[in-house]
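Enquirer: Have a look at these structures, which come just after this line.
Here, each number is a calculation from the coordinates, and none is a lab measurement. Every value quoted in this text rests on a predicted model; they were computed, and no experiment measured them. Cβ atoms are built from the backbone, for glycine too; each structure is taken alone.
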Structure P
Amino acid sequence: MSSLAGRRSFVALVTSIACIGPLVGFIWWATSPGVQGVYFAEGIFPSETEPAGYIDADALFAIGTAIVGCLVALLVRRRLTLTSTGLVLAALTLGGIAGSAIAVLTAYAFTSPERPKIAYGSIAEVPLTLGAAGWLLVWPIACVGTWFVADLWSSES
């Protein structure tokens, strides 16, 4: 395989993986529980001291991206025949990071506004947020981990 064809395959794989991000983001937004809050001049603050909705939203994101990462790695492992394993692992990593970031941005685009057009003191839904940036790494870690397990499995048989 020529160097140009290898680079094209690399870019196509990263782009293909990243294009799954909007679907993951939409599903995350649609399934995440809402956290009720009170609207003040500074923004919307949760009405509970420690709402479980934040933890649930982070868990749904982590589980969803882990599942997608595993499925992507298995599909790539089954269908793609790049000569360089390093290129495939780099593409899975970069595509996973890009897909996670796009998923979060897509969910943020669908979430409730920071400044709704309601009176101060009214009950409103707190905008969806990701609790920690580290959750963005679940997708690429799941991709690379699944790739390694599938590689070990296929080399033993």
Structure Q
Amino acid sequence: MERLLELFEFTPGYRLLHITDDAAKAATPFLNPLKECEGQLDIIQYGQREHFFPEHVKLRTVASVQKPFKAAARDYESMLVVDMLHQTPHPHKFLKHCYTCLENSALILVLQKKGTMETERIKELLDSVDFQAANGIDIIEGYELVVAKKMHMWCNGL
């Protein structure tokens, strides 16, 4: 998961939203870089698991994938969604909500265990909610990774 850091350029006050079913899966590599830039890591975890993180990490839990997560509109510079698209009953609706939480020109990274959802399907879903330039990147063994961007003044442009 350390290779994910290569895709980010942390600036002072950087805000990353991590949505997952297990907060420990991919959050650890981001702890030090975000602390160094006085950034914020917000984690939304579906399901009840206990994790303890430093004070610059805010962990919120949502009991069921049937319920939407809560996050402010245009509040994050990037978002990491890990192993969630195949679990949510409405992946299009889930991604539409993700779209509104991101600033213009923000990145979304969708990481799925291989075999749970094909890269092309992830790209189609991202495209259907107006994310642009979706690309599959093979840098993490055992996972499909797709990166896309929310573009200012494109489609929804919210």
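Enquirer: For the read-out relative contact order in percent (Cα under 8 Å, 6 or more apart), a value of 19 was computed from one structure; give its label from P, Q.
Expert: Q
Enquirer: For Rg and Dmax of the Cα atoms in Å, the calculated result is 19.3, 66, so let me know which of P, Q that is.
Expert: Answer by label: P.
Enquirer: Sticking with this one: Please state which of the structures P, Q yields 1.6 when distance in nm of label points 7 Å out along Cα→Cβ at positions 72 and 88 is computed from it.
Expert: For distance in nm of label points 7 Å out along Cα→Cβ at positions 72 and 88, the value 1.6 is produced by structure P.
Enquirer: Assuming -5000 is helix-only ellipticity at 222 nm (-39500 (n - 2.57) for each DSSP H run of 4 or more, over all residues; to 500) as calculated from a single structure, say which of P, Q it is. Could you put the intermediate results ahead of the total?
Expert: Working: P: -22000; Q: -5000.
Matching structure: Q.
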